[in-house]
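Below, each structure is written out as structure tokens.
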Structure I
Amino acid sequence: MAKQISDLKLGILGGGQLGRMLIQEAINYNLTTLVLDPDTDAPCKHIANYFECGSITDFDTVYKFGKKADIITIEIEKVNIEALDQLEKEGKKVYPQARVIRLIQDKGVQKQFFKENDIPTAPFQLVNTKEDIINSTLPFPYILKQRKDGYDGKGVMRINSFADIDNAFDAPCLIEELVDFEKEIAVIVSRNANGDVKTFPMVEMEFNAEANLVEFLISPSTYPDAVQEKAETIAKNIAAALNVTGILAVEMFITRNGDILVNELAPRPHNSGHHTIEGNYVSQFEQLIRSVFNLPLGDTRSINNAVMINLLGEKGHDGVAVYKGLEKIMAIDGVYIHLYGKKYTKPFRKMGHITIVDQNREAAVEKANYIKNTLKVIS
């Protein structure tokens, strides 16, 4: 008799808020969850069936942890790939596959993958030294990105002139043409081992320019159907080219002349899909479970208009978190609060998110603006 989903153990590398929200969905399936994270106070600590404090980048630690699970997934890309490779060779199911994580860990390799598979993206060059940057043929201004370890807005800078190169990253990087975009958009695509594929409706994003993080997300998009279908087709094509199992967030730009360019990929649950918990028939977290256990994929349609706000730590505050204005926003209809269980706040740290669901799109945006100005994470 084949094992049921509730007989299998899901190992999660990383115990942050993405893992926490994944476990909250996994509980509905009676899944046993195992988490590895280096933080003794990780958000997953108290809700995982098994929590281990240890390095997710150390071969032995990841390998030994993986042996305890039936299926292994990630909530952050910076993990030990060699250990996952070895676990796959020994018959463990690793989703997304180790080869996919390896490709996405390196933004330079990721960009080359786009080029080789005719996926539209901004022109780029790979550089290893500051001298390479000086000799670049791309016109100023352009964007400089570290090839590895950049996330949540880190490892990215704008280069306006030769003077800025003095402060450039001294590590392998890629430089890419500055895109004159009208809107940043994202599509999350899911794919199970059978090759069944579904996309969530395209969303529009507003970024916090100072933190370089998504601050505001609106779903569904109001762009014409043809634009949305094009973005979703690009996401499906990427998932197929990668032959990935799991979910993949595809971040894109819509340029002022109407082109769609792919910016970056994330092979895991993503900030651009948090609204799906209340705003869609299936959430990105449940869809990940369905994908990695090779179950039928869920209904990704939007139920209603949803606006998601990232709750970031306030500038100048570093210490035990206090949520100022929480009761005021709880008095508003259609507001869903997600706090991530992080005891300490610091400037721009992701402390939670708020989703506003409303039949009226303008009303949802109005509520979101009020919440943005009312709810503050201080110390």
Structure II
Amino acid sequence: MTWGNFIMIVIGIVFISLAIIKDYEPLLLLPIGFGAIVGNIPSVAGMPLSVYDDGSVLSYIYYGVTKGIFPPLIFLGIGAMTDFTCMLSNPKLILLGAAAQIGIFLTLVGALYFGFSPAEAGSIGIIGGADGPTTIFLSSKLAPHLLGATAIAAYSYMALVPVIQPPIMRLLTTKNERLIRMAPPRDVTAREKILFPIGGFLITTLMAPGALSLVGMLFFGNLLKESGVTERLAETARTALIDSVTILLGFSVGASTQAQTFLTHDSLFIFALGAASFCIATAGGVIFAKVMNLFLKVKINPLIGAAGVSAVPDSARVVQNVARSEDPHNFLLMHAMAPNVAGVLGSAVAAGILWSVLG
């Protein structure tokens, strides 16, 4: 065992502690943390044990990560549990989900400046979407050698949403802006909910064909939910299926953090750039909401712009908590879900564009 292995085992224990003690994304951090411990136990010469050894059990599980199989299955489950009602009731809030993607493209430029190749820069930039499955999918296509570092960075920042976002939100807004109350969303008909996944799929994939597998599975899962005739399939997708895939994905990604391949100079840069990307994405959404207010008669609370990153539903919950700390009777959760689910689509479309251009 090297010092690097020991450090990664300690990091794995820290992840498990954060999951259990602080309740930071336990469904993600606990499997990743234990996987990191497993992946850094020194293997025996001649025995295929790690994710990087051909023929090992872990390598077969990790195949779902390296070949981009797990992320679309995750998106199927997300689609089956996502309610697009708030977004459909106030379509202009979709723009906030798009604005938050600025973190992806600015970080891509920063990664190029620090000497990463265009493909590597795209894999690093997508971390700003705060979407682990999308990050894994794009990294597996553009820069498989960075897969472990980008995946761990993305999931780490997803878990730290309640820590990272509130200071940025308060810094960029005034007290009066945080006190803005928004009108209740309009009712959305069942027909609109059924037509949206079909129309949304056609529009987004014609814009970014590279996002077809992610967006296709997302909208397919949502159609299962909204159709009203496939509730059994929708229930399976949002419970048993997504839970099973999350276990395998989190554990195998954690096991890929073998110190010999993970603790590198590039990994440290990736974590730093990923943090910058996430902060820029949060700030971009809030600032764009303030810009929108310059042209709107009925103002929106700029806090909801922070929910444009696709950490569903944690970013929306953070918006609610920050708003209620100023006014306990201000309920922004449903409004924040609109840019939140739009951010999921935005990051998937951004990944499709980056794959098309850089692949």
Structure III
Amino acid sequence: MQVKKIAFFECDKKRQAYFSEHLSGFELEFYADKLGEQHVPSVKDCQIISVINYSPVTRNIIEQLPETKLIAVGCTGFNNVDLKVCEEHGILVTNTPGYSDDAVAEHTVSLMLMLLRHAHTALLRAKDNQFSWKGIRGRQLKDKTLGIIGTGKIGLKVIELARGFGMNVLAYSRNQKTEVATKLGFSYAPLEKVLAGSDIISLHLAATQATYHFINQERLLKVKPGAFFINTSRGEVCDTKALIWGLDQGLLRGVALDVLEDEKICQENRVVGPDITAAQLETYALNQHLLRRDDVLITPHIGWFTEEAITDMLSIHLDTILAFIQGNPCHVVGGRKG
């Protein structure tokens, strides 16, 4: 189809310079903030709208975009886009996969190492000129059993790294890759066996209705007592209240999280406003509790955030936009062609 105008949201100076250089033949608009209804008058004639995962692409906005034929999400997650409404209006939705597989996998292993060696606690002690070893005797990765839930690209890369540390690996996934399992030297098992047999459990699931609170109190009752838990996927796949309960009950020895439920509220420190629900306030309070626990290590969703990943992200996002313009859409996650 013919594309004349493209709007980019959540766009910093680096992104603006990159797309200005590579899409010079189009009319481009750049916005540093996330997409909102106040932007509709300026972008309603855009054929393509690019967002990141903080822009809520809602029914109210979509219904006011008669010219838009592509919502291009410039990251992996796309649960901020109402796919059903996009389909109703003939709008295709694409994402940007694969740019941070190595980055997230490496961060996952770094969280394991930090958690098992109490690095976060030791660092704070040292900065406070306290050099006591009390309570921070660590454990090694070698010969531990790692339970991987979800063997997509990131999960498999974590397994590859873990095998390099001499770890044994059990994995659970709806889509088993048996040839890869043989090559990397790990075994698939039912979820209950993975939970019960793993010293460390690492979660690698997309956020969908089916995976919402995948880790809950019922499943934590099945974990090996004293297991460590890692989540670098999405906050919504874990029930925060259940994680706290698991720690209090001694079912979990420690937790490392790069993602939180309703993390945008935490990141913006926004707890007052007409759109904040009681459930969100409760989750915010639970997250604040996690942040203050010595047995919990939290990083601010930086697993993907490397120079190399950002370069790949821009390149893949550009290729996705160009593929649509050329009539060969790729990385389609929903909607339909008009």
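Each reported figure results from applying straightforward, stated rules to the coordinates on display, with no laboratory input. None of these values were measured; they are calculated from a predicted model. Cβ atoms are built from the backbone, for glycine too; each structure is taken alone.
Here Cα extents along the principal axes in Å, for residues 5-156 alone has been calculated and equals 58, 38, 27, so which of I, II, III was it run on? The read-out comes from structure II.
Given a computed value of -10500 for helix-only ellipticity at 222 nm (-39500 (n - 2.57) for each DSSP H run of 4 or more, over all residues; to 500), which structure among I, II, III does it belong to? It was calculated from structure III. Computing distance in nm of label points 7 Å out along Cα→Cβ at positions 141 and 165 gives 1.8 for which of I, II, III? Among I, II, III, the structure yielding 1.8 for distance in nm of label points 7 Å out along Cα→Cβ at positions 141 and 165 is I. The value 13 for relative contact order in percent (Cα under 8 Å, 6 or more apart) was derived from one model only; which of I, II, III is it? Structure I accounts for this read-out.
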